[in-house]
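Below: a set of structures, written as C-alpha cells.
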Structure P
Amino acid sequence: MTSWVAIDFETANSLRGSPCSVGLVKVQDGRIVEEWSSLIRPPAGYDHFDAFNVGIHGITAHHVRGAPGWPETLERIVRTAGGAPFVAHNAAFDIGVLAAACEASGLPVPDLRFACTLVVARRIWTGLLSYKLPVLADALGIDLPHHHDAGDDARAAAHVMLAALKRQGTAALGDLLAVHRIRMGSYRGGVRQGCRHRGAARREPFPDTDPDADPDNPFFGLTVCFTGTLPGMTRAEAAERMNAPGARTVPAVTKAVDLLVVGTIDPRRLAPDAEKTGKLAKAAQLRDAGNDITAIDDEEFYQLLAVAGS
C-alpha cells in the first residue's frame, strides 16, 4: 500500500456537512504525484457562513458563488483516490465532513479507508505537548505557508506521513501502521470504524457518565481543564458541553488531567515576565515528567465537539 491521498477540508460553519474548500495530495511510492484544491458550494441548508469559521479560513459565501457543488467535488475526490486510502490530520473530522456532506446531499457515503497523521504522530514523536498541524510541521521542518488553506494543510499532512514512513524505513502505509499497532479507519456500508492505536487502553466511564455517551467519541473518559477565553462560549457552557460525551472538567491542571483546552489568553492576566498561563506551564511540566497530557487550542476543541456531536 504505497499509494494514498492526503485530504483536508474547511467548513462554512459548525455543521460537518458544510465543506467550503478541499485540498488533495496524492502520493505514490514515497513521492507526491498530484495536487488539487478547490472551493466548494456547501450543500443546501448547510451553506450559511459563520463568523467564527470565516475568521479562521477567510472564505465567505461570495467566494464560493459559482464553485462546484458537493456531487462534483465528491466525484473528483473519489476519482483522484482511485481506491487508495485517505490520510488526514485529525481524520475523524475530515472523513466526518465527507460523510456528512454526502448525507446532506442525499448521496451514499463511498466505501473508503483512512489513516490519521495525528494518531501516527503521537506514536512516533512522543513528548510533544501539542500535535496541532502547525506545531508538528514546525517541529519536523515542514513548510506550511497558510494554515487553514485546504491545499496547504493537505500538503503538510502528506509530508508528516512521509516523514513517519521515512523514519520507519518503509514506503508502505500498511507496514507503518502495523508496526505501531494502529488500526486503519474505514467506512463500509455506511458503518464507520475509526483510526486508532490498538494498544490504547479502553477508557472507563466516570460514575456519573451519561449512559448514552458513545465510548468511541474523542472526549469519553477524559479529564478536561480549560485556560483562557473560548470564542462564543463561556467556561460554564464549555464544561456543560463535556457532560454528554462522557468527559469531566476540573478547575486546575493536575496529573489526572488528560486534555488542556487553551483559549485566547489575555496577556494582562499573566504573571509578571510569564509567557504562558500557569495552567499551560504546569501542563508542560507534567508532560516533561512523562505524564500523558495534551494541549489543544480552541479551533481543535470545536472540531472535536463536532466529531463528538456535542
Structure Q
Amino acid sequence: MDTSPKKVVITGGAGFIGSHIVRVLHNRGISVTVFDSLVSGSKENLPEGVSLIVDDIRNPEALANAFKDATHVVHLAALISVPESVKNPQATHDVNIIGTKNVLDAAAQAGVQRFVYASSAAVYGNDPALPKKEDMQTSPTSPYAESKVQNEIDASHFSATTGIPSVGLRFFNIYGPGQLGNHAYASVIPRWIEAVENGEQIQVFGDGEQTRDFVHVEDVAAALHTALVTPIEGAHIYNVASGKQITLRELRDHIATTCNCSIDWIQYPEREGDIRHSVADVHAIEDELNFEPKIDLQEGLKTLIS
C-alpha cells in the first residue's frame, strides 16, 4: 500500500510553523489544503497554489468537509500562549482540547493514513531532571501545558481505536523567519531582536539564568515532514529540539555578538506558568525517525539580524 502523502490538510497552516511545512510539502509537489481561522495566521504566508479554508477547528462540519480525500493531516492550530492560558483557561480548553478532538474525529472519518500533531515541551513542567526524555512523567504547570498532555492522550486513543498511526512532536523553543515579536506574549528571540533593532532595552522575566533549548523553524518543518513520511505503526511522541541548553543571559550575549552591539535589559518578575530549565534528549527521534536538526543557534541568529 502506498502511504506517501497525496493530499495533506494542515490546521494552523497559515501561521509561523505551519507556513514553513506548507512550503516544504508544496515544493515537493504534494497537494496541500490549509485550514486556518486567520486569527493569528495570514494568507500572505502561503505560496500560490495552496488551498485555504478559513474556519475554526471548533466547527466539526467544516473540518469534515475539509478532510474529504485527505491522506495525511498535520494539526498545528492552537492557542499557544502560556500566560494567556493562565488568564483565560476556558478558551485554551475549547480550542486546544475540544478543537483537537474535533480534528481527530474528522481524521478518523476521512480514514487518513497518518496524523501528525504539535505537542510541546511544556508538558514536562518544572521537573528538575534534565534532559527531558519522552518517557518522563508529564507535569504541566499551565492550562496550555495541560491541553497538550490531553492532546497526547487523545491521539494515543485515536491510534488504538482506528489503527491510524499518529506522531506527536514536543516542540521546544522554536525561532526563525516569519516569527512576530511585536505582541505581548511573543517568543523571546523575535521580541529581543525587534527591541534591539528599535534601539530599545530588552525585557527578561526572571534573573536570566533560566535555560531554553532553541530549534530553528526550518528544522521543525523538516521534522514534521519526516514524521509524515517515515513508516511507523501506532502512536508515537518525540522531542523536537537541538538537544543543547542555553541561558537567556547567554542568548542575549549571542545576539549582541551577532549584531555587534551592546544590549541592556530590564528585569521583571518571573511569569506564572513559565518553566525554569529546559533541554531535550533527542535520541528517540534520531534513532527511530533518523532525524537531526541542521541549523545551530548562532547560524540561525545570523539569518534574523540585519
Check: FRET efficiency 1/(1 + (r/R0)^6) of positions 235 and 251 (r between Cβ atoms, R0 = 25 Å, to 0.05) was computed and gave 1.00; which structure, P, Q, did it come from?
Finding: P
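For distance in nm of label points 7 Å out along Cα→Cβ at positions 195 and 275, which of P, Q scores largest? Write out the running numbers ahead of the final one.
Details: P: 3.2; Q: 2.2.
The structure with the largest value is P.
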Notebook entry, point to check: Just checking, which of P, Q has the largest value of Cα Rg over 2.2 N^0.38 Å, for residues 91-218 alone?
Noted result: Q
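Laboratory data are not the source of any read-out in this text; all were calculated from the coordinates shown. All values derive from a computational prediction rather than experimental measurement. Cβ atoms are built from the backbone, for glycine too; each structure is taken alone.
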